[in-house]
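Rule-based calculations on the coordinates, nothing more; no lab input. Here the structure is a predicted model, which means the values were calculated and not measured. Cβ atoms are built from the backbone, for glycine too; each structure is taken alone.
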Structure I
């Protein structure tokens, strides 16, 4: 085992990583630590540029959406999603995961630097879940779907009833919570 202090690991890793990835901190973990299976929660953010004109500088980083939307309707719809539910309607039909029950602790929408940010915090997420949630919430926001329909979507457990899957280039895994951070989650 290499005996290198955490601060030096951070420097070493950052010197090898591409410019779009950065190690912000390094801590010593237990020998049996597993980054995926020891996580107690995650935060995802989805960035959307609402504009009638394409922005070539944002094309790889945010979903460019040309339609107006109703924030209040999307907030109302998101209330139905908070808590512990079976999210079968909001995951890829190809998923092989059997237990599709997850807990969403927080859903926020806000504007930052000209972008609409969707923020989701939960104990775990299914394949394509955040992107399908965003696509469905955008349908609510544009008036194609009623906010109250979210409850029925959860009960139906049918992927074909939910909205389209939003493109992947707006999605970011923002934060992973581990046991020692449980009080923040």
Structure II
């Protein structure tokens, strides 16, 4: 949950950036950091290995201008982001198939964001994030407000019977709620609603 908002690591040419504080690795808390693995798969790893070899006097430096290296680094970042997005969509597609086959599924969830007419939850049991729209819930009404800088939704549930009073619930960041995941009709998607 804490790593989700962190900025994704990117490849860049150090000769293009003059501010060395941008080279630091936040999570590892080191001022200078480079990442590479075995140079048999990824082009950026090959470039880093060749530059390290050249800096140790074990091989010639690649004959490339800084701007060209930066352009290739940006292309590698674009490919890495596209690959990550496809992986996320694939996981979401297969989880939707799982919900369709085994659902509906109930779980506790934590509110991660509050908007004027919806809120985002992290479904703790399954590790998926979903948006819940107020207009999809059986509500008498809802009101968005900020308490200080903290956004919250006050919702009023329709009574389940004429003898009951309308229940009120406050949705705020980090609040725990019970949700139900259901497959949407005829699609490869699923939705979440409050239980």
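Tabulated data
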quantity: For 1.6 (distance in nm of label points 7 Å out along Cα→Cβ at positions 53 and 69, calculated) the corresponding structure among I, II; calculated: II
quantity: Which entry (I, II) yields the derived value 24.1, 84 for Rg and Dmax of the Cα atoms in Å; calculated: II
quantity: Structure (I, II) behind the derived value 0.96 of Rg/Rh (Cα atoms, Kirkwood Rh), for residues 125-172 alone; calculated: I
quantity: FRET efficiency 1/(1 + (r/R0)^6) of positions 45 and 165 (r between Cβ atoms, R0 = 35 Å, to 0.05) derived as 1.00 - corresponding label from I, II; calculated: I
quantity: Among I, II, which structure scores highest (criterion: distance in nm of label points 7 Å out along Cα→Cβ at positions 77 and 141); calculated: II
quantity: Value -6500, calculated as helix-only ellipticity at 222 nm (-39500 (n - 2.57) for each DSSP H run of 4 or more, over all residues; to 500), assigned to which of I, II; calculated: I
quantity: At a computed 4.4 (distance in nm of label points 7 Å out along Cα→Cβ at positions 29 and 157), which of I, II; calculated: II
quantity: Structures I, II, by relative contact order in percent (Cα under 8 Å, 6 or more apart): label with the highest value; calculated: I
quantity: Which entry (I, II) yields the derived value 32, 23, 11 for semi-axes √(5λ) of the Cα gyration tensor in Å, for residues 21-92 alone; calculated: I
